[in-house]
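Every number in this text was worked out from the coordinates using simple rules, so none of it is lab data. Because the structure is a prediction, the values reported are computed rather than measured.
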Structure P
Amino acid sequence: MGDFEEMDDRARYDRATFAFETKDYVRSAALLEPLVEADPGNAEVRLLLARSYYHAARLGKAETELRAMIERWPSDAYAHLVLARTLQRAGRAEEGAPHLKMAEAMGLEA
């Protein structure tokens, strides 16, 4: 992973997106983590990181990112949906139910 440091942010994001699309979720997360640290206000990058964590079965990290997103952007329906799915996958469906309802109320099909 030594070559990561030499990439600019755009190249890093492009590689992370490619890694995500090719189901290399661990690599995608590793590429995205420094971008989120540098710019926590970038919702698109943050959501991709949370989704990478979810698909890599790093559910605790996914939950942390998604809760931070919802705190910052409470009207992000997709973040509510992914948090509900994360909690369901972690065996905490009851805790995720309000987020699922919120996503549905905002027009997302669960």
Structure Q
Amino acid sequence: MLEYIGLGLALIHFGTPLSYYVYMKKKYFGKPWDMKREEGFKPKITVIVPTYNEAKLIEKKLDDIYAQEYPRDRLEVILIDSASSDGTLEIAEKWKEEHGEINLKIIE
């Protein structure tokens, strides 16, 4: 009896995804999607930097992000601070003023 239950569960477990794959293959795979690739396209990228008492490291982290060879207008940096008490926000604000061409948002 347990063999039949195990066999039934195995058929359901492996048969359902297999049947779904066969259905999707017949319906959608191989159809022309008319998608064109735009040469030189650069998506907008957001880098999230969580911080907590990182005054010693925050300027280096932001400099590393700034050093990336990616268009500045397509790059956004969000700095999220978790109630730092060592001056992390002040250092980040100063860095933001010095590097105005990069979009840096500071969230407390």
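Assorted remarks:
- Of the structures P, Q, the one that 60 was derived from, the read-out being percent of Cα pairs over 21 Å apart: Q
- A value of 16 for relative contact order in percent (Cα under 8 Å, 6 or more apart), calculated from one of P, Q, originates in structure P.
- helix-only ellipticity at 222 nm (-39500 (n - 2.57) for each DSSP H run of 4 or more, over all residues; to 500) from the coordinates reads -14000; which among P, Q: Q
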